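Next come the structures, one after another.
Rule-based calculations on the coordinates, nothing more; no lab input. As the structure is a prediction and not an experimental result, all values here were calculated from the model. Cβ atoms are built from the backbone, for glycine too; each structure is taken alone.
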Structure P
């Protein structure tokens with residue numbers, strides 16, 4: 001399988017005395033669903049920030065499809081190659097759900113015959129009706145807003161989707177629906193999904209799970225290894 005994102009000896013320090021990650025090596029392949037777990041303060045957020053291109057490593061190299069992010073530039077990488085789903089949704093409250101998606105498509109330079117209809121169709125796929133799609137995002141429930149954020153990520157047509165605790169604010173049934181959606185797009189659209197979660201049951205649904213512990217990234221097999 002093709003490597004979408006690679007970390008090579010990646011370390012990160014907030015200052016010379018506070019190393020958060022040390023010599024992380026990992027290759028994320030196309031068509032796989034990955035989860036990242038670990039205790040609060042273990043470095044999960046730092047790892048995901050590096051994967052999203054929101055920060056640069058102190059040492060080592062991160063590559064997208066064989067090209068170093070240094071040569072691509074972090075801004076171009078974020079705008080063109082990765083879709084990010086935040087726990088806090090990061091929707092524009094003064095826009096409706098459809099507009100949130102079409103504006104993101106415009107920023108990424110995506111032009112279809114009808115971007116609005118593409119957004120409507122994707123919202124329906126994640127369980128948001130056209131009527132709901134025309135509502136301001138603040139009027140939607142937390143679960144609905146997260147679905148909009150996921151639809152936005154899918155419409156942006158990136159091969160890599162990175163999600164930071166996307167089910168953290170959702171009830172159990174909605175969380176299961178969201179995870180099934182991720183599994184579906186990975187299987188049927190050959191996307192790569194990297195998701196941070198605290199939920200071991202959700203992590204067990206992914207193809208591969210990694211634990212951030214002692215500044216390193218370790219592959220684990222759930223549920224047996226989770227409590228080790």
Structure Q
């Protein structure tokens with residue numbers, strides 16, 4: 001029996017240069033983003049408060065319901081960014097106070113605020129730890145990180161920090177089809193099929209682990 005991961009740990013698919021995070025959007029935003037390799041290519045992309053990214057494929061599947069949950073999350077995008085830029089985000093992050101709750105806007109662009117010209121609720125990057133999921137969307141006992149990017153940082157995020165954009169919606173849907181048809185399919189088989197990425201612990205400095213609540217003070 002394998003040892004479970006630490007209660008709070010960043011797990012992700014990454015190589016020597018880039019790390020993959022996920023977001024889900026509507027068709028218009030996703031189509032333009034992939035075609036132009038710019039997340040803000042569509043005029044429909046208008047983040048006014050906070051947009052959430054996550055490195056966990058399973059958590060993205062859970063939030064978007066394999067892309068079937070609602071039209072606003074019907075396309076799942078895999079965004080690659082450089083390690084240093086992710087660290088830069090985390091270095092300016094503050095922990096949310098809603099321990100363990102799951103933000104309804106996680107991974108999607110939040111709706112505009114009612115008052116025209118209203119300021120964002122916060123200019124801080126946010127970090128929230130939510131229950132990790134299996135690819136069958138079952139809740140696990142340890143946590144997965146979500147990173148909230150405020151509107152003030154959106155230009156830097158969309159124009160400078162995203163290295164590439166890939167639409168992985170069909171991968172999510174094929175995964176659901178396989179899971180529905182083969183109750184006994186193993187995770188190794190799913191990895192071999194290219195439906196589940198290999199996610200490894202992503203190491204960050206101990207001082208940063210402390211500020212993100214990953215280790216006890």
When distance in nm of label points 7 Å out along Cα→Cβ at positions 90 and 194 is compared over structures P, Q, which one is greatest?
Q
If FRET efficiency 1/(1 + (r/R0)^6) of positions 42 and 154 (r between Cβ atoms, R0 = 25 Å, to 0.05) is computed to be 0.95, which of P, Q is the source?
Q
With Cα Rg over 2.2 N^0.38 Å, for residues 74-145 alone computed per structure, which member of P, Q shows the largest figure?
Q
Thinking of P, Q, which structure, once helix-only ellipticity at 222 nm (-39500 (n - 2.57) for each DSSP H run of 4 or more, over all residues; to 500) is computed, gives back -6500?
Q
